Structures are given as structure tokens and as C-alpha cells.
1. For mean projected area of the Cα convex hull in nm², for residues 33-80 alone, which structure out of I, II, III has the highest calculated value?
2. Quick one: mean projected area of the Cα convex hull in nm² came out at 5.8 when computed from one of I, II, III, so which one is it?
3. A value of 28 was derived for relative contact order in percent (Cα under 8 Å, 6 or more apart); which structure in I, II, III was it taken from?
4. Output the label of whichever structure in I, II, III has the greatest value of distance in nm of label points 7 Å out along Cα→Cβ at positions 41 and 57.
Structure I
Amino acid sequence: MMLDPTRRWECPNCSKTDVTIRPVPNRYHACAGLSGVLAPMIPAGTKAKVTAVERGDYIGNEQVQLAPNGRPVMSIVTERPDGSNDVMEFAPSATATGDAT
């Protein structure tokens, strides 16, 4: 018996859909409904909520993930009706200055 690896994906925040023909665990896209932030797509027909969480702390000189609208994004949260969730965290990047000799 052959298994059909075709998987249909959709986004609950925009009209983006996709189909993969290989086993792919996750699918991401620049979501128009979340100001262009990289967000996961969910298997078609799945009831889930995907939200972008803005940074609530002071940024200072840190290099943080910005949405195309210029707002700092801390994470993307996928919540399912059964109470489970996934979080994609955008940690600030480290920087250094000084002489490298």
C-alpha cells in the first residue's frame, strides 16, 4: 500500500495556501495578515489561531526582528483548540565591538 505524501496547507490570517508532495513537517510564509512576518502555515482544515506578539520590553541597541511595518516582533504563537501551542521565538542578535586582534 502506498501512502499519499501530499499535504495541503493554509494560513488562518491570509489567503495563502500551498500543497507539498514530499513529507514536510512545517511550512512558513511571509504572512500578509500579520504585516509580512514569517509565520507558519497549518494543515488545511485544522482549527488554529496564529498570532504575532510584539516585544513589550525596551529594545535599546539590540538587533531585534522587525515586521515590515517597523514594529518589533518577539514571537509567533500557534494555538490549537485542544490547548496545545507552538511558539516561534525571535531572540535578539548578539553584537560585539572592538579590536579583533
Structure II
Amino acid sequence: MTFYLLCHTNEVSEGELREFVLKEAEILVVKYAGQIYCLQARCTHAGAPLVEGELNDDVLQCPWHGSRFNIKNGLVIRGPAEKQLRTYNCIIEEDRLLVEL
């Protein structure tokens, strides 16, 4: 796998949800408690755009049917979704967020 530049770290504020497309992958970037997490950007239940969801602490709620996911590991906390979100390995080099694809 290779790391690719997704964005600059100053493009994502604390508690903000931002979506980026990298090599056809829709990636949701979330900054929580000073850490950056990268997840698949669509809900595993019905494909809702999670960038429109709500972040409460480390829990992301889907805007369509209310599924809840842990942003740290993508695990389902509450359905109707049954499949966890894909998470992406990411590293920060200087002010650049790199994601492994």
C-alpha cells in the first residue's frame, strides 16, 4: 500500500466533518480531541453521506437513519447499520495528511 496526500491539516478544524475524494475513494476526515481519523464517507446501511451527520464526542451519527459509529475504529454502536465503516491508516508529515490506499 502507498500513502497519498489527502489534504493539509489546517483544512480540518476540531469537531468538523470534511469529505475528500482520493483516487475514487470517498474519505471522511474527522478531527476529535486533537487526533485525525479517516473513514469511509458513506454509511454502510443505505449509503448516506456521513459528512452531513453529527459528531458527538467520538460517535458519528448517520443523517438518514441514525446509525452510530465509533470514529476511532469504525465499529457500529447502534444500527440499523450492521457493517462497520472502513478506516484508513493516516499519517501527518509536517502539515500534510497522508492516507494509505
Structure III
Amino acid sequence: MSLMTLLRRPSAFLPIAMSLTALGVVVTFLAMYGVVHETDEGTAAHVWQLLMGGQLPIIAFFAFRWLPRAPGDAIPILAIQFAAGLLSAAPVFLLGL
């Protein structure tokens, strides 16, 4: 199985899409309100947390299913999923949101 064929599987592309959506939530919040340190988390923070936490079982399923079958193609996809998660988390942690 090729890398692009495996990337078309929902368990491969959904975590990437969820991370990019979470990044979009953070960027939109920053564009609208700037860096705001609230005592109570707002809706954007909860949406970000749900998107980031919700992708963990999908990533685990992908790793469980595809690492034994196609490790050469699954490892780069897991790396892309990890990088997308770090990209989404970077503004949150760097700006202390």
C-alpha cells in the first residue's frame, strides 16, 4: 500500500484535519480578541481541547491497525499527525493561552 493510498483512510487524515481545525480556532480567536488571559476558559479553549483530545483515540486506532501491516507507510503518517498536533499546540503554549 502506498503512502497516499493510506493517507486517504479516515484514521490517517482525520487527526491532521482536527489539528488544523484546532489551529484555525486559535488563530481566529487571536485575530478577533488578541492575547487575552481569562480567569475562566472560553468556548475557543474548550473547542481546542475537544479537537486535540478527540484525535488521540483515532491516532491510536491508526497505529494499532496500520503499523503492523504497513510500517513503512504508517510511520511517516504518524509523524505528520504528530507535527500537526505540535503546530496546533505551539501558539497555545508559547502565548500562555
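1. III
2. Derived from II, not from the others.
3. II
4. Across I, II, III, distance in nm of label points 7 Å out along Cα→Cβ at positions 41 and 57 peaks for I.
Throughout, read-outs are computed from the coordinates displayed, never taken from laboratory work. Note that the structure is a prediction, hence the values are computed from the model and not measured. Cβ atoms are built from the backbone, for glycine too; each structure is taken alone.
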